[in-house]
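S.K.: Got some structures for you, see below.
What follows draws every value from the coordinates through simple rules; no lab data is involved. Nothing here was measured: the structure is a model prediction, and the numbers come from that model. Cβ atoms are built from the backbone, for glycine too; each structure is taken alone.
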Structure 1
Amino acid sequence: MATWTIEADGGSRGNPGVAGYGALVRDPAGALLAERAAPLGRASNNVAEYTGLLAGLQAVLDLADLSAGDTVAVRMDSKLVIEQMAGRWKIKHPDMQRLAQEAQGLCRQLRDRGVDLDWGWIPRTRNKAADALSNDGMDGRTVARDHVAAAAPGPRAVDAAGDAGQDVEVPDETHAPEPPEAVEESRPTSAGASVRDAGARRGHRWQLVLLRHGVTEFTETYRIDGRGGSNPPLSPLGEQQAARAGDALGELLAAPAAEGRVRVVTSSLRRAQQTGRAVADALRLEAATDARFDEQAFGDWDGRTWSEVDRDGAGTARAFAQDPACPVPGGETHHEVAERVVEGLRDIARQAVDDELHTVVVAAHRIAVMTALEAVLGVAYPRSWALGQHPAAFHTLEFVGAEVPTGFAELSGLNVRHHLEGLPVR
């Protein structure tokens, strides 16, 4: 009894966007038996992953010297595909149902030969070979390599392109990749998006979404509201904004969330928790709370307007806006906020890498978000006030590895607010 292994993957740059799949088969000794990759034109990430599975199953049927009692172990970093094929998750999408039925047909052929199937999820770091093949597919290349000579002894079928052990790469003329400008967007990337440069492949790439909360009565009346203050809830407009943000991020992050690769974190203040909960609900997740992302504590200024603060001391508002060390009676300086926010970012980065997350969404506040951007982008206060921050808008940052805020970072979306179109601006 022997175990043959399929490793499969798929990706879509844009989801849906330029898509491709990759798959490989290893013999019982761990040697490569077959490699497959091809472009799919425009398709979703899930379709690409299922197509990679189909290619792997077909390659096993075509090339493996199977015997009754053998096992085919399918390993993918798509929890969605693995759980659906194992029968533990329902398949609701028509495209997924069609592809799953095709895959089940290939599985029946294996079972008819007395072969068992073992479905298992693996982290992306253990699926690098299939991931590289899927990127070949997304780049427009078709790969059909059969390494029969390296496989376990026994009769093998080979394709018409050559003899046993021959590598075959078939150029594809019908699925040319779209130009780069067609697939680069200043909004969050979806599951399966490839890294944009070769150096980024050296570490785990993940995404941070910094979401400002929706408006409150204080926001609408231009009153200061910080940590330790009145802690108002969202206003009716703020609730609409939060719902829109939830819908937008819920659509963009649905696939990685289904695979357990998205986390939602909120500050401890009510308005951020309500906003973050709208996102978590859309993704069918539970939001965690981290008070390090609370708004700056404004102490004696809380509940007042900046004009009222200036009446107590001429130039106070200007000093606050220009000096990160400006004292706030009973509150925090900007430096103190930055210290706790950066500490929170470092912890999130470690968790993202350790757990191989795709995205972490942090629902927070204007100054908390601003200090995060300062640290990551190297923008000094007070120039950071120029970074727009509409209520319920979000920024997206992509990182490689856990070295935050000093490592590789890319700002891929600034003040994204297309989802708020048609709502009043406050």
Structure 2
Amino acid sequence: SSHFGSSGHPRRRSVARRAMPETKITDVRVPLPWEQAVAHRDAAKNKAARQFLAIWQEHKGRQDSELLWGEEVEYFLVDVGGESARVALCADEVLRRLGTASAPADGSAVGSGWRTEYGNMMVEGVTEPPFAWAIDEILRLEPALAWRRREVERVAQEVGESVRVVTLAAFPLLGVPGCTAPPAEPAPTGEVSQSVLCPDEATSPHPRYQTFTANYRKRKGCKVGAFIPRDGIAEGQRLGPDEVARLPFDLARRGSQERDPVPGHIYLDSQAFGACQCCMQATFLARNSEEARYLTDQFLVLAPLFLALTAATPFLRGLVAETDTRWPAFQQSWDDRCEEELGRVRNSRTSPCDLFIGESLAKDAAAEGAANDVEVPVHAPAMGLLTEAGVDPLLSRHVAHTLVRDPLVIFEDRLDIDDAKDADHWDQLLGTNWG
């Protein structure tokens, strides 16, 4: 989690940074559809840059007394009442009963905040309040995880007696006919994902996520497509990165409604195949900006190693994949680049980060040049604004690179917010861009 932008007493808030902007259960605002949002995208980017600058100016000299940390776990709800396990599409009701936060009455464990996730078979729990940076705090982690799991399970079985809570990285049968409870069918001519494999009911019914999904598709110019090599793929069938990026457009031009259009590959044609995957994340609130930037760079190196060690996603859509992590499906199924951008913007917005940002690099041009040896596009107005205001060029480039992406979540009633007091546009762009 970034040090910048934290507010209030840190011991009273979660330190989790989410893959998508946090959605409160009672928040019913609907984003503008893409046809209307596109007219405001430049203004939203400019406001996002000013909002980041306001945060940086307020917190650049901040020094907290301790580093805080926590974790967030995403749980699958699975219905085991039939012949085959199915994802249980009842997260909205489970979350309604859980509320926004809860804790054991006897004080035996740290409490949990409960969050809406992208999938309606997913519940997210986060450490609330966070742990302190002390060795004995680690002893509080396992009881907190155990209590939280029991609490989700208890409420889930109130909703449906055959519903169980499972911590899987990816539900192996998502996209197989009959994979949901209650049953739902894909809607290839619908208004949301237009998937031929995964029903839109798999996505949270919250209007934010439904509109968000449709906006991705409309901005791209066709529905998304991921192509994961199957186990045992023939070498001549293997696709290169450029072919993978262009295939969704080729399939759209052909009007393809095939379930398996590319030999040797598992086809995933909905954002749900990426965002309806679960993980456990460690989250940190650093004491100052230098520590936050240092931690960010260290985790850019360590996180892929941890991901590979889990080897937790060998099955997708009921098939055995050649890969065994969730990242390729996530990265490809959330690529919103239009066809004209493929040669200019080098990767999906859910790709690994392109830049190291540590303050030691900001002070050593030779080391920074060696570490950041890839040219990245930047949003020129943001780059100019930040550097002129005194933000170091490395951090300015990181922020301006983030703002190359278009905002996909814009609320009409938030277009004219005070950039000195509110960071809604910056939060929305940061939370939907991992690169």
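S.K.: Starting from the value 3.7: which structure in 1, 2 was distance in nm of label points 7 Å out along Cα→Cβ at positions 51 and 395 calculated from?
M.R.: Of the structures listed, the value fits 1.
S.K.: Quick check: 22.5 is what I get for mean count of other Cβ atoms within 10 Å over residues 291-298, calculated from one of 1, 2. Which structure matches?
M.R.: 1
S.K.: Can you say which of 1, 2 returns 45 when percent of Cα pairs over 24 Å apart, for residues 131-226 alone is computed?
M.R.: The correct label is 2.
S.K.: Oh, and also: Please compute relative contact order in percent (Cα under 8 Å, 6 or more apart) for structures 1, 2 and give me the label with the greatest value.
M.R.: Structure 2 gives the largest value of relative contact order in percent (Cα under 8 Å, 6 or more apart) among 1, 2.
S.K.: Here percent of Cα pairs over 37 Å apart has been calculated and equals 23, so which of 1, 2 was it run on?
M.R.: Source structure: 2.
S.K.: With distance in nm of label points 7 Å out along Cα→Cβ at positions 147 and 203 computed per structure, which member of 1, 2 shows the largest figure?
M.R.: Structure 2 comes out on top.
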